[in-house]
Structure P
Amino acid sequence: MTEAMLGWAPDRPWNEIPGLPPHQLVETVPVLKACIGAREALAELKASAELIPNQTMLINTIPILEARDSSEIESIVTTTDRLFRFAHADQHADPATKEALRYRTALRTGFESLKDKPLCTSTAVEICRTLKGAELDIRSTPGTQLVNDKTGEVIYSPPAGQQRLRELLADWERFLHGATDLDPLVRLAIGHYQFEVIHPFTDGNGRTGRILNILFLIQAGLLNLPILYLSRYIIRHKAEYYQYLLDVTRQQAWEQWILYMLAAIEDTARWTTLKIVAIRDLAEKTAVHVKAERPKIYSRELIDVIFEQPYCRISNVVDKGIAQRQAASRYLAELVDLGVLQAISLGREKLFINPSLLQLLMNEEQDAGAGRPAA
């Protein structure tokens, strides 16, 4: 189809967005082959996550990495260190770090909501409200346009009118849940495109859409936890991401878009699996080291606490019922003496850093040996 046949022009609200499913064949031979690799990678990731005894380790770490990169795609830039440092108390954090941390909160909110209802428009609204920290709703004001940051050229004008947006979102919902003749990963790719071109909110659409991708994989049973670090791939192939979105809009070029999303899923699923294995190996090495050097304070629960996030507080140990405050403080101090942790002050509070875990999470390398606790 040509742009004219689609009723699309970059400077005019595209209220004629074609409904779903697409009218052309989308499960081409290359797409079906790519689905096999992506599904295998997701199955491996799911199995690796289930081997971690304390799932909180994953829920508190991998989503932080996703929050950092998903926010960076939208030019909200912070660091892994700042995100973990302020993960449980962000009053001293800079605005970009606070906004990126809301991504993690929105992801958890969406994950919890799946227990009560399937993915729907209200899920998207709730996620976007959490991301933005505001009581927003589906767009009602006209004039929204996406422009090239460098040239100011209008690239795309999403549909206008709240009623039309809700009609399109209702069609998007029906497709996600009803097009069961299509592979779930193909549905994810098509549904993500449709959500982005509907562009239902004044801001936060990209991040909301990427959270919805992860939640869809959970809803489809392809993952159990929200731990796919999908934004890692997108930020490394950002130009292609936007180009392929636009190519679907201009000429219904679905195959290259779907292949891009399948490659993103496979690549990041395999990378995330390796990261989880490295975290597990580092935790085991640390447990052996602490048990040998400090048997009186050793417990599996204590090791789990210092691996739930790189920054630990005395209150974290107390809240887990491992020890009262005075003993908890002593346990962490002994781990500092052992070289497993480092202590820093943040305002009036003392934080204990697991530097090996932080290094492992910050770096591309997956070798847990690179972060081996000091002997």
Structure Q
Amino acid sequence: MKKKINIAIIGLGQVGIYLYNEIINKKKQIELKTGKKIHIAAISAKNINKKRLFKIDKKIFYKKPLEIFKKEKIDILFEVIGQSDGISKKIVEFALKNKINVITPNKALIAKHGDFLSKLAEINKVNLEFEAAVAGGIPILRSIKEGLATNKINKVYGILNGTTNYILTEMENTNQSFDKVLIKAQKLGYAEPGNPKLDLNGFDAFAKVRILSALAFNNKISKSNCIMEGIEKIQLKDIKIASQLNLRIKLLGISQIINNQLFETVHPCLVSKKDYIGNVNGVMNAVIIEGKPIGESILQGEGAGPGPTSSSLLADLLSILRGNIKYPFGISSKKRGSLKPFNMKNYSNSLYIRFEVRDMQGVLSLITNRLAKL
């Protein structure tokens, strides 16, 4: 790779603008560690005049991102828009086909089109890096691809969404309602200011589960229907009841092999306050990997906010600048298998049910009789 590297950043939201500022401030540090001089040749977003946390160089701004490639020679593209399709997919696909390295935190894009895009990267001998797509600043994907590469992994699970974990923690600590804590999370930049639905309904965590499954089990990205439930229906009274039982509510993402079948799910779980996972609070994420011969391995760190995400994006940048061309999912696309999905009709688990009834004689026996007939 040449010594001067041209970079383009597409998307200047919370993460994109933070990344832009980090790259500007850390140019010398990056050159020291890689021997490469980096230059932000182009940036793009919908609105050049939008009020942002950091000032941008308007001389390199492009309203239409595809125009960048007509006027600039780009070596590395950061896609930080976040759509699963549309302009996000179009830009990434164009870049890979034109032998441009791509770095993205876009878990929705990778979970939906990762197989196709990874093939493009392999064919064109460039990198498609997406460490920041899972668990914010935790280097979980690189750990699976490199540090634990010779282990046979059978289960990966944990807290994969810092926004929901922050909300559940704050509800317990402050005794405030879901709605009030959500507003606080939005002000702090942990939740999207406009529409945080994809965090709250479990989709964000589930996209990460799909990516983890593909990496951990050398599998193509699963497309099967699975259980996905978020935290929108959890009320403060649920948090209090759980606490009385010495439990906490955590939104967990789970991926494991059961009888040679792939089991994936995301839903709120009751976990003991004595357990490790029950004490991962705030915006923290924690990923637990079970395999042989490693046994149990735990990685924990901040999973929400532009800072941790930018940390992973820059780690991907340094990896590319050092000249490492790697398979996006750890092994060649040709060698990745297709696990049969677990039959959800065979799935059973314990459930928490809350009843709100009048305080009168005979209510409990009536409930017991009704449950017995189910």
Structure R
Amino acid sequence: MNKKYNKLTFVGIETSCDETAISVVRLKPDNTGTILSNIVSSQIDVHKKFGGVVPELAARAHVQKIERLAKIALAKSKMKWENIDAIAATAGPGLIVCLTIGMCVGKAIAGTLKKPFLAINHLEGHALSPRIKNKINFPYLLLLVSGGHTQFIEVKGVGKYKRLGTTIDDALGEAFDKTAKILGIKFPGGPILEKWAKKGNEKFYDLPKPIINKGGCNLSFAGLKTAILRLSKKIKSKKDKQNLAASFQFTINEILKKKTKIAMLEFLKEKNKNKKYVFVIAGGVAANKTIRENLKNTSKQMNFEPIFPELELCTDNAAMIAWAGIEKYKTGEKNNLKFKTKPRWPLDENAPFLKGPGIKL
């Protein structure tokens, strides 16, 4: 490792939605990282009664918490501000009122300390997060499954991404939360829905698998959600709701199994097919145990090595933002205090926008 990067230490700030997060991450000589602190403050209690995130309330909560969390993160890392090499903050995609809080704080700290500031794409944080703890070479295939995004991406290098497939409507995490809400599960419903599914019969309901036989590795979940809504009006017992939750989760796994195989074949085009490549599954939905097992089995069938970031790195966190800052800094990217927030910021800028009615696949 170049000596100037030895023990490179970044503070990461994440405020793209409803988690206020601050982290301190250090680069190790083997080019992996050490997470010195990773503080995440959830806002579930703030938004629970509304059934979803209220942007204005989320931004207000960030303002109230961020200074205290920064002090906690520095104290836990046993670092001082003057020993931090740079600041990285999420600049997008996300809720603009929330992104602005983290960006302003990050720029203020960097400006005061005269340290470099790097604006980070939240999706790039997820994409690079498994490299904190694992020695993973480029290229690798990424399935990003979160509340706002569901995409298959070829990660060619830092800042080099090719989207192979995406959802044309709801993200998978959104489909989980909306289905949970339909079934009467309070926000955030995904984890509880998973528990309900364990008690149900996954074959009880035959649910639709939208665009399962077309559109390459693009996905669609809106039609599935509509079917859930229609069926939910006909059932009343807790057991039937558990059966519906189980059938929903089973259908999701069937969709992911087929679309992942298509994405893997697309990824392997013009590559050495005898080589074993890495398949990274990141984002909040990657914490779902049945999805993990399903994608592990699919990877084995297709000769890919599945890697999941640790659970604390699957959901929104600042460690992945600090790490993405380190990775980008090593490529030569430095200070950018003039960078503006980007509520919409695709990893692959050349990929077509595939959302809304009238999409042709």
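Bear in mind that the values in this text are calculations on the coordinates, not laboratory data. Remember, it's a predicted structure, so these values are computed and weren't measured experimentally. Cβ atoms are built from the backbone, for glycine too; each structure is taken alone.
Structural remarks
- Which entry (P, Q, R) yields the derived value -12500 for helix-only ellipticity at 222 nm (-39500 (n - 2.57) for each DSSP H run of 4 or more, over all residues; to 500): R
- Here mean count of other Cβ atoms within 10 Å over residues 143-150 was derived from just one of the structures P, Q, R, and that gives 11.5; the source is P.
- Structure from which 16.0, 46 was derived, Rg and Dmax of the Cα atoms in Å, for residues 135-254 alone, options P, Q, R: Q
- Calculated for structures P, Q, R, distance in nm of label points 7 Å out along Cα→Cβ at positions 79 and 239 is largest in R.
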